[in-house]
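Listed below are the structures to be examined.
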Structure 1
């Protein structure tokens, strides 16, 4: 089976413009992205702790969807509302096309830990950490590895002024904040290079939702 692709996005928002950002995301952006062939679902989060106020990701059929012509055409032709949001509201954008390397558990949780790595870590060690968390049946998670490829900078990124990238991300879904904080503390102990955020889920939209 082809590995799923994941588009991981972490960002902050210009002061005082959260309501406008959320209205655009919920009212236009999620549905627009999910109209691209190969996009399966999008999931949004708001920070409880960490350097980024927001985290969202899209799961796609394969990493190749994120370099497909329909998707790149969308990135190069933003809507008027997206132009304003990208140029005026987004701050500190970190956006990376990834490949899902490992998934444990099936259900998603209400509180998510996202551990980002700017530099590559030992993949075997990351897999082992995720599998250990998965011994708890209330926990699910994924390991994402960068699938970025050199290419032209699309119009949306130009409007944002450029994006940071990550090498890997360890995602762990839990049922509550207490469990998430315990997971975050364990990751911090085991991986000195981790940039860790704890997030609550605020929205989910998938192509099976109608």
Structure 2
């Protein structure tokens, strides 16, 4: 079934939040990006929005230390969550991130789904699995980007894609694709899937 694809080039930064009180109003529809530090999350956001400087990228993992919101107009937003698994961050800050992100994902009614970038050379780490478990616990659809697919041959990449799909099995509302921000491959597929999630019906809470 064809889906309307939103114009991600219109994305504009609106606000950052370090505390729940700083979050923008819980309305419209949002898609969040979360991933282990240094898997190319910010680069993926920039490639999808066709804006090289929208999400801040750095060779130093863990630079994103707040929840950053980007407006797509018409009530749609992209949300950049702090990277997880960065051991050099202070323990108190890492604990705060964990609690803040968990609360956000479990209670944010405008959140329609999660995009989860994973380095194709190291997919489904223990921390990735914890994030997937959180999504499944909250009945939140998740779309996995196997990033840095340019680091290996197409055939090997497809083999890893198949392995990840087999590991996930028949998990509901979970999709996977190959992605390379450097080569801009998989960008159109990601845009279509994110649009599908944003245009979906609102979440249902128990």
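Values in this text are rule-based calculations from the coordinates and carry no lab data. Nothing here was measured: the structure is a model prediction, and the numbers come from that model. Cβ atoms are built from the backbone, for glycine too; each structure is taken alone.
Computed values, structure above
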read-out: Structures 1, 2, by distance in nm of label points 7 Å out along Cα→Cβ at positions 48 and 160: label with the highest value; value: 1
read-out: Answer label among 1, 2 for the case where relative contact order in percent (Cα under 8 Å, 6 or more apart), calculated from the coordinates, equals 30; value: 1
read-out: Structures 1, 2, by Kirkwood radius over Cα pairs in Å, for residues 40-143 alone: label with the highest value; value: 1
read-out: Structure from which -10000 was derived, helix-only ellipticity at 222 nm (-39500 (n - 2.57) for each DSSP H run of 4 or more, over all residues; to 500), options 1, 2; value: 2
